[in-house]
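Visitor: Multiple structures are listed underneath, in structure tokens.
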Structure P
Amino acid sequence: MSTSQPRLTSLTVLLLTVPPLLWAGNAVVGRLVRELVSPLTLNFVRWVIAFVLLLPLAASVLRSGSPLWAHWKRYAVLGLLGIGLYNAFQYLALQTSTPINVTLVGSSLPLWMLAVGMLFFGARISTREIAGALLSMLGVLLVLSRGEWRQLIALRLVPGDLYMILGTIAWAFYSWLLARTHEPKQVRQDWAAFLMAQLVFGLAWSGALAAGEWTLTDAHIDLGWPLVAAMAFIGIGPAVVAYRCWGTGVQRAGPQAASIFMNLTPLFAAVLSAAFLREAPHWYHGVAFVLIVSGIVVASRR
């Protein structure tokens, strides 16, 4: 990675802030409907909805002459990491963890991004990037400890936390691949086509996982207006809008600087949990917000 970093503009900040907000909402909704639908089935239905929404905008990607098929291996990997594995692990995590815990574990992304970039992509990590990531993680630990650092000593990870760690590692690889390889011009200039290229394969991966869930477990789905409304939200906001903003933001800011913004997710999750799950935020959420934003500034400045 070059030592010169893109400067964050107000538009880039907005693009990278919208996805954490929507993904926090996704975690809260996923927790709310955990009794109504099995996690891998929920993930598959989410991407079916996204596919239907994108089809009028990017149907040309599916044609035989589309540049998608010349680069199908790349899109198959992106679809597996960003659509199949990450979201499947998150919904599995929400079966046993709260939205705040899940998003907090997901906020370890900056450290995983640094490790993956250095080990697999030959990235040179600057002292400023390390300092920004650690400063943001300090805010995450403050929330995790509920303002009492001694609680970290007794911290125990539940299965949901472990699932989220695996999902976060998958997302780190996804983000690096997204930034380090170039799309055909016809696809890169059309955000809907770019997402559809990933979604074609991601839908296949998530469908295979859902099929395995119905074959090997007691999978279920209880259709009703609450579940339909929840699926509509996660199929439009976290799936289409968030991926659109995240993809553009990563390209503008770079994967490492962009990853720091993911630490906003647990703070948004705390606010949304208070509103919909009756889990009130506390003073340390405000302090953590300051630490996380400070980490963003430190890591992304020239």
Structure Q
Amino acid sequence: MKDTKTFKVTDKSQGKRLDKVVSDYISDLSRSRVKDLIEQHLITVNGENKKPKYSTKTDDEIVVQIPEPETIDLCPENIDLDIVYEDDDVIVVNKPQGMVVHPSPGHPNHTLVNALLYHCPLSNINGTYRPGIVHRIDKDTSGLLMVAKNNMAHESLSKQLKAKSNIREYVALVHGNIKENTGTINAPIGRSKKDRKKQAVIEDGKHAVTHFKVLERYGEYTLVSCVLETGRTHQIRVHMKYIGHPLAGDPLYGPKKTIHGNGQFLHAKKLGFIHPRTKEQLVFERPVPEIFQETIQKLRNKANIH
């Protein structure tokens, strides 16, 4: 069920951005929520899809479809956690492949947040369904995540992410033989115009930078280290595909003929940040999961690398 609202742009509002006009007219919709609805093609102007920055004209007919929110009960769940570090302010966990970070429509429970809530208190800055969550990794990406137990820690860790002062290093197995030893991919990322489930490199996307370094070459595949300068949705997966080297096992961005594991071969190996209270630099590392390690060993054996 969708709640549909229709209105016409007045002389007073003409010339303003579409997202501003809609959020002014429907006061309980934030600008970011309006942008989401525009991206989902749930807001039209004279029957057409427009961008959030579209400059409205007098008598433009705007139709807004608001989906009914899916209710989620956020319950603590007794799920095992691989805790790498913990104190009164922060907790660092090594997330397994297959676990969603926080509840959302389609994934109402069994998430990392459900497990964390059972284990300890979390900050509440980030809304009802994302307590403690400062940054995310995809469901089928394994590896290290920092989580805030209180609002002071949350604000500090968020600022570090914004200032790009923390360390986030990933290991990825990609298709093809990357010729360069190192490289930087600087290409804006946004929602794909062709497929709403995907992100893509698009002209008006958000600034996104990934640095990569080749660790090993296996002929048809390459093992790389990726360091994130920004944190866009699916950034490494989109950027590596963009340069012609999609991740092995990636069901969304990779080719059909690939190495099959538990989703994409991507692991958040290294995480570093300044502790919010002690101001000490903390750095953590965790090896790739077993299936990733076994796949690398098979490729090494095949390529005769010892």
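Values quoted throughout were computed directly from the atomic coordinates according to the rules given, and no laboratory measurement underlies them. None of the values given here were measured: they were computed from a predicted structure. Cβ atoms are built from the backbone, for glycine too; each structure is taken alone.
Visitor: If we compute mean count of other Cβ atoms within 10 Å over residues 106-113 for structures P, Q, which one ends up with the highest value?
Guide: Working: P: 25.2; Q: 17.2.
Answer by largest value of mean count of other Cβ atoms within 10 Å over residues 106-113: P.
Visitor: Taking 134 as the value of volume of the Cα convex hull per residue in Å³ derived from one of the structures shown (P, Q), identify that structure. Kindly include the intermediate steps, with their values, before the conclusion.
Guide: Values: P: 134; Q: 152.
Matching structure: P.
Visitor: With distance in nm of label points 7 Å out along Cα→Cβ at positions 26 and 266 derived from the coordinates and found to be 1.9, which of P, Q does the value describe?
Guide: Numbers: P: 1.9; Q: 3.1.
Traced to structure P.
Visitor: In terms of relative contact order in percent (Cα under 8 Å, 6 or more apart), which of structures P, Q is highest?
Guide: On the way: P: 43; Q: 14.
Largest one: structure P.
Visitor: For which of P, Q does helix-only ellipticity at 222 nm (-39500 (n - 2.57) for each DSSP H run of 4 or more, over all residues; to 500), calculated from the coordinates, equal -5500?
Guide: On the way: P: -22000; Q: -5500.
Going label by label, the one that fits is Q.
Visitor: Same structure, new question: Please state which of the structures P, Q yields 2.7 when distance in nm of label points 7 Å out along Cα→Cβ at positions 42 and 170 is computed from it.
Guide: Details: P: 1.5; Q: 2.7.
Only structure Q yields this read-out.
Visitor: Sticking with this structure for a sec: Comparing distance in nm of label points 7 Å out along Cα→Cβ at positions 242 and 274 across structures P, Q, which is largest? Before the final figure, lay out each step's value.
Guide: Working: P: 2.1; Q: 2.9.
Once distance in nm of label points 7 Å out along Cα→Cβ at positions 242 and 274 is tallied for P, Q, the winner is Q.
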